[in-house]
Each structure stands twice: as C-alpha cells, then as structure tokens.
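Listed below are the structures to be examined.
Here, each number is a calculation from the coordinates, and none is a lab measurement. Treat the numbers as computed from the prediction; the structure is a model and nothing was measured. Cβ atoms are built from the backbone, for glycine too; each structure is taken alone.
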Structure P
Amino acid sequence: MSKLVPTILPDATIGILGGGQLGRMMAMAAKQMGYRVICLDPQPHSPCGQVCDLQIQGSFDDITAARELAMQSDVVVYEFENISADVVAVLEREFHVPQGSRLLAITQDRIKEKGHLSRVGIPVAPYRVVECLGDVSEAAHALSYPVVLKSATGGYDGKGQVVLYSAADLPRAQVLFGSAVGGGRSSPPVVLEKFLRLAGEISVIVARRVDGEARTFPVGENVHRHNILHTTVVPARISSELEQQAITLALKIADSLDVVGLLAVEMFLTPEGLLVNELAPRPHNSGHYTLGACYTSQFEQFVRAVCNLPLGPTALLHPAVMVNVLGEHIEHLVRHLPLLPANVKFHLYGKSGVPVAKRKMGHLLINTSEPAASITWAEDLLTGRIGASDCAKT
C-alpha cells in the first residue's frame with residue numbers, strides 16, 4: 001500500500017538525532033543542497049554540531065530534548081543505531097520521521113535482527129540466543145567451538161564481543177553478563193555465533209525511498225583489524241555472480257524492512273556462500289569511498305531518500321581505496337599532509353581532545369587501480385614507516 005508522504009524541499013530544516021561523524025557528513029551534504037540542519041548530541045561542539053545551524057545538547061534518551069529538535073525540524077532522522085528506539089517511536093507519532101522506529105529497533109538488537117533475517121530467508125551464521133551465563137557452555141557445544149559471544153545491543157567496532165576457542169575460555173564469557181553470576185538471569189540475553197573461517201567480507205549500501213524506489217552503491221570489499229574497519233576496496237575483487245547475489249540479498253532485506261533512507265548490509269564470504277553479518281540503518285563507514293569515487297555520495301543519497309527526492313546515480317567514477325584514520329595515526333598523517341599525492345584525499349571528522357587509539361578520526365580516499373600497493377603505502381604513511389620523499393609513491 002502506498003504512503004502519502006511530503007517532499008521536503010531545500011530551505012527546510014533537517015533534524016539529526018546524533019552528532020558524530022556520520023551526522024557531520026549528512027549535514028554537509030544537506031547544507032550543500034540548501035537545507036538547514038540541527039542536531040542533538042550530549043557532547044558540546046560535536047562533529048556534526050560544528051557544521052550545523054544549531055546543536056541541541058542532550059542525551060539520546062532525553063525525550064524532551066528530542067522533541068525540542070523535532071519541533072524545529074521539517075524531517076527528523078537518526079545517524080546511528082544507538083539512538084533510543086523508544087524515543088523515535090514517540091517522535092514518529094507526532095513528527096515526520098521517515099526512517100521510523102521499527103527499522104531502528106530491529107537493527108540495534110542482534111537477536112531481533114537475526115530473527116528477522118532468518119524469517120525472510122536470508123542466510124546468516126549459525127547462532128543461539130543465550131539467556132544466561134550458565135547456558136553458554138551448552139550453546140557453545142551445540143555450535144561447536146570456536147564461537148563468538150556478542151552482546152545483543154550497544155556493541156560496535158568489536159566492543160561487546162568475546163571469542164571462545166574452547167571450553168577453557170568459558171570464564172571469559174562473564175564480561176558480557178555483568179552482574180549475572182552463578183548462572184543467573186539478571187542481564188539481557190546475548191548471541192552466540194559460530195566462529196567462521198572467512199574468504200573475505202563485503203558490504204552493500206542500499207538507498208530506498210518510501211515508494212520502494214531503490215538503488216545500490218557498488219559492492220565494497222572490506223578488511224577489518226581488531227574488529228574495526230580498516231580498508232574498503234571498490235570495485236570489490238569478487239566474481240560478477242557473487243556481486244549480483246550480494247546486491248539481490250541487500251535489496252531483499254531493504255524491502256523486507258520497508259527501509260526509507262539507507263541500509264548497509266555487511267556480508268561474509270564463506271566456502272558455503274554469502275552470509276549476512278550485520279545491518280546498519282544509515283550511512284556506513286564502508287561507504288565513505290562514495291565521497292569522491294561515486295557520482296552521488298551516500299550522504300547526498302540519504303538526504304534525497306528521506307526528503308522524498310529522486311535518487312541520484314550511483315555509478316563508480318573510478319576505482320578507489322578507503323583507509324580509516326585512527327587516533328594513533330593522526331600525528332603521522334598531519335605531518336605529511338602538505339606532501340600527499342594528488343590522487344589522495346583526506347577527510348577529518350572534527351573530533352576534539354587528545355586522539356585516542358582505535359578511535360575513528362577520519363579517512364583517506366585513494367584514486368587507484370592498484371589497491372594492494374595503495375593500501376601498503378597508506379599503512380606505511382599512517383604508522384610512520386614512510387619518509388617525506390616517499391609520499392608521492394602511491
């Protein structure tokens with residue numbers, strides 16, 4: 001059934017729940033298109049707030065602050081999935097929140113997410129829902145070691161995950177159960193997954209409007225280090241058959257969730273085929289290559305989708321590599337900025353304070369048809385293994 005929704009034209013105000021780097025790049029795209037932007041974030045001068053017309057300071061579960069943002073906005077969106085779904089559910093009863101609370105509630109909870117994917121026939125890794133610490137051993141035995149224990153909510157960049165290689169590692173599971181001792185059930189359930197030996201990881205970002213119009217961005221080939229995305233290569237170095245399978249899966253998932261906006265679908269390449277790992281209902285780190293390597297960036301496309309404008313072309317303009325810049329890399333990068341080659345763009349996110357190791361601070365985008373050599377060069381640059389005279393050797 002079609003939905004009657006407004007088209008939000010430039011000069012209107014977009015309200016963003018969240019003030020991180022994704023919100024920042026959303027806001028920059030929206031401002032370029034002629035919109036006003038305000039955001040909500042607990043930290044003053046947040047990365048997004050720095051480029052907005054206004055920032056409201058408040059926590060993500062503060063319904064009063066969220067309503068203050070919504071009352072000043074023509075459309076309200078969220079920039080990451082740790083926003084309170086209950087707050088979004090309250091807002092959508094009174095304001096225009098095209099992404100909706102259902103999509104958020106499902107994708108911010110691994111149990112709900114995997115349950116939904118399984119119900120609609122999407123392949124996922126074998127898993128069990130574990131209600132308490134005392135059930136971990138039985139579930140791990142059923143799946144067969146090694147296994148990965150993951151918190152159902154709140155985890156990102158590897159946080160809230162523990163790998164158990166054998167029964168000897170069972171005591172390490174305690175960290176995800178908080179005060180749950182002696183097999184008790186005082187903590188929320190967690191997910192236990194079979195630990196897989198992977199041939200690779202890819203992601204597909206789908207843009208979708210409320211009328212069902214959808215477009216996908218080129219498939220990205222991802223490498224993670226310490227559970228944090230390290231690099232994305234486009235086009236992904238996979239067969240055309242696998243590429244089409246990934247796109248088909250991503251579109252099926254987006255339709256099943258009635259996505260409005262963006263959906264990032266992370267997938268594992270295994271000997272048995274593609275398995276869907278995680279979903280993100282917003283722009284995604286693996287899609288940062290679109291800022292320069294695609295005709296339409298994921299951030300402009302997001303604005304187009306939630307404002308009910310026609311979606312833009314997603315064609316890849318040139319092959320590229322995206323490399324994340326973490327806190328431990330900033331010093332080396334800044335030192336060599338004046339010497340970066342012309343085919344390298346840098347994006348910094350405006351995060352204040354002393355750089356913290358493993359915290360995402362920015363990314364590099366390299367226009368290259370030799371991804372392996374470019375990744376090696378970027379790693380040498382960011383870790384201080386490169387000299388000034390070598391900067392031009394991408």
Structure Q
Amino acid sequence: MKKIIEGSTAVAIAVRLCRPLVIPMYPITPQTHVVENLAEFIDNGELASEMIHAESEHSALSAALGAQAAGARTFTATASQGLALMHEMLFVTSGLRLPVVMAVANRSLSAPINIWNDQSDSVAARDSGWIQFYVESAQEAFDTIIMAYRVAESRKVLLPAMVCMDGYILSHVNEPVDVAGQKAVDAFLPGYRPLYALDPKKPLTFGPIAFPDTFMSFKKDQQDALVNSSEEIKKVSSEFKKAFGRGYGNGLVELYRMDDANAAVIAMGSVCGTIREAVDELRKNGKKAGLVKIKTFRPFPEKDVISACKKPGSIAVIDKNISLGHDGALFTEIRAALPGKKISSFIAGLGGRDITKNHIITAVKKSMAAPKTVREWLF
C-alpha cells in the first residue's frame with residue numbers, strides 16, 4: 001500500500017511489522033518521532049511490545065541489551081549526543097553478539113551546539129562492531145529496517161545493526177512509501193529464536209571476563225562474523241527484492257550509470273539523490289560520470305568498491321563527516337581500497353549545510369582536472 005508519510009513514521013511502521021517485544025527509548029532530536037509513533041502503536045493495541053522509558057540513552061541501550069539477552073527481539077533509536085552517550089554499550093552489545101536493531105537519525109555532534117544533519121555521530125561509532133547501513137530515502141529506510149533484523153539475527157552473523165538515516169532530510173520529510181503487509185513481512189522475517197538466552201533453568205554466562213590468553217580469540221570471532229556478514233547481507237537483499245520487488249544494489253553498494261563512467265562519485269546517505277541529478281547533468285554536458293553509493297559501511301564493501309571503480313580515472317568522495325586531524329572517514333576507506341587511483345576528498349554538509357547539485361558538479365570537475373589528489377571543503 002502506497003502512503004505519503006514522514007521518514008520517521010516509515011521506520012516506526014517497519015519496526016511494528018517486525019514485532020519487537022521490547023523497545024527501550026530515550027527522546028532526542030531528530031529521532032523522537034520514531035519512538036513517539038511506536039508508543040502510539042502500543043497504546044492503540046497495534047503492537048504488543050513493552051516500551052521502557054529509560055533515564056538516558058546509555059540506559060536505553062543497556063535495557064535493549066538485557067532484553068535481547070533474555071531472548072526478546074528489541075529495537076531502539078537515537079541520534080547525535082545520544083549515540084555518543086551509548087558508546088560504552090555499543091561495544092558491549094556487539095561483544096555479546098546480541099542482534100539489537102537501532103535506527104540512528106544522523107545529526108552533528110557538539111560543540112558548538114548544532115541539531116542539524118551530518119554523519120559524524122554514526123561514523124564515530126564505526127569501530128564498535130555494529131553493522132552499519134546508510135539509506136537514501138524513506139522507502140529505503142523502511143525496507144532496510146526489515147532486512148536489518150534478518151541479517152542481524154542470522155545464526156551466521158549474530159551482531160547488532162544500526163540503520164542510519166539523515167536527520168530532518170529523511171526523518172522529518174514526507175515521501176511516498178510502499179508499506180508492506182504484515183503477512184508478507186512475517187513470511188520474510190520469522191519470529192526471533194535466539195541461539196542462547198538467559199534462563200534460570202539453564203544458567204549461562206554472558207560477557208565473562210576474558211584474560212589475555214582468550215580476549216583476542218573473542219575479537220577474532222567477532223571480526224570474522226562481521227566480515228562474513230557481507231554474504232548474508234547480499235543474500236537477504238536478493239531475497240527481499242524477490243519478495244517485495246525492490247532492491248538497493250547488492251545490499252552493500254548500489255551503482256548508478258557506472259557501466260561506462262570515467263569519473264565516479266562515492267558517497268552514502270540522502271546526498272546520493274542529489275548526486276544522481278548531478279551525474280545526469282554532467283552526462284548531458286559530455287562528462288561520463290557515475291555514482292557508487294555505499295549502502296553498507298560496516299562491513300566495508302572493499303571488493304565491490306574495487307570492482308566498481310576499475311574504469312574511472314578520477315574519483316570524488318563526498319564525506320558528511322571529518323576525522324579531525326586527518327580526512328573524511330569514507331575517503332580514508334576508499335583510498336585504502338584503491339591504491340594508485342586518483343581519489344579526491346570533499347568534506348560537505350557538516351552541521352546541516354546544504355549540498356547542492358552545483359557542489360557535486362564542481363567536485364567532479366575538480367577531481368577530473370587535477371593531476372593529483374584534491375582535498376577541499378565544499379561551502
């Protein structure tokens with residue numbers, strides 16, 4: 001059923017269709033509409049779930065961790081300083097191999113105080129062991145929530161996943177969304193059956209102390225699971241497309257007009273919509289540009305990036321974050337994956353600053369014309 005709804009509403013409906021039993025939450029702009037909608041669904045009897053009103057984001061994720069360990073499918077959401085406050089528990093959740101799903105309405109990190117969009121919050125959590133998906137539209141946010149549960153709960157993965165959507169740009173904007181029916185989602189996403197769960201009749205230890213002779217083994221298992229989740233992401237993406245008729249590349253990357261491109265733009269999130277428009281205009285003016293959209297940032301799709309970027313002679317990376325003292329995080333990853341390629345870095349959109357089609361066109365032209373790497377901030 002097609003509906004014109006807010007991006008946050010799309011996420012909330014997708015969560016409702018996934019039937020989580022526990023939803024710990026703490027409100028923070030711009031994710032609050034997600035949990036407000038879920039609270040309404042619970043009050044209306046549309047969702048049989050326990051909402052826990054935590055005293056902080058740290059507590060919200062702690063509660064999600066506990067509920068998941070007890071065998072319940074869970075969901076939570078956050079943004080910006082809230083995600084930063086969760087930082088300790090991000091590592092604990094992934095280290096315990098608990099498939100919590102969380103929506104992140106991306107927002108800048110203070111200071112100075114800024115409530116608008118960039119991706120510095122989730123990018124700062126890229127090393128926490130969570131799968132990270134970035135979405136371009138409300139429809140993609142809806143679909144990715146459902147896929148995230150399938151991937152995270154797979155016995156081959158068992159890792160938490162965050163679905164990152166640009167704050168306000170997606171969370172507060174109304175777009176057409178094809179809302180799936182409950183029967184279709186139930187057929188795609190079975191009820192949660194944990195491999196291990198806390199039970200007084202069968203005592204287990206979650207998160208025991210690991211001495212130096214064992215700690216690295218735990219981390220190696222975690223690393224292997226995250227790297228190998230690439231195959232599960234591709235499988236789930238393919239099955240989702242068959243079931244619902246919609247797809248986003250192979251689930252790791254999505255390509256636009258890359259077949260004959262000699263210049264590529266690489267980015268993630270809602271800016272990819274603007275990049276598509278810029279690519280079309282560049283093509284009209286004789287420049288064969290294309291887009292490589294990174295949908296999954298963790299695990300990083302290195303092989304897919306290498307395959308997509310064999311032909312282009314120049315690559316412009318658009319980062320809505322900055323690793324202060326170095327470069328944008330996405331640029332750093334792309335440069336490591338493509339040694340010897342001419343790759344330029346463009347920092348853009350920090351604190352909600354507009355990224356226009358002309359910004360993208362300028363970045364592509366500069367990266368094509370420059371004899372070596374360009375590093376610029378797009379104002």
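General remarks:
- Test item: helix-only ellipticity at 222 nm (-39500 (n - 2.57) for each DSSP H run of 4 or more, over all residues; to 500) calculated as -7500, pick one of P, Q: P
- Test item: semi-axes √(5λ) of the Cα gyration tensor in Å, for residues 111-150 alone calculated as 21, 12, 7, pick one of P, Q: P
- Which entry (P, Q) yields the derived value 3.9 for distance in nm of label points 7 Å out along Cα→Cβ at positions 135 and 223: P
- Read-out Rg and Dmax of the Cα atoms in Å, computed value 21.1, 62, structure in P, Q: P
- Origin of the derived value 2.5 (distance in nm of label points 7 Å out along Cα→Cβ at positions 47 and 311; candidates P, Q): P
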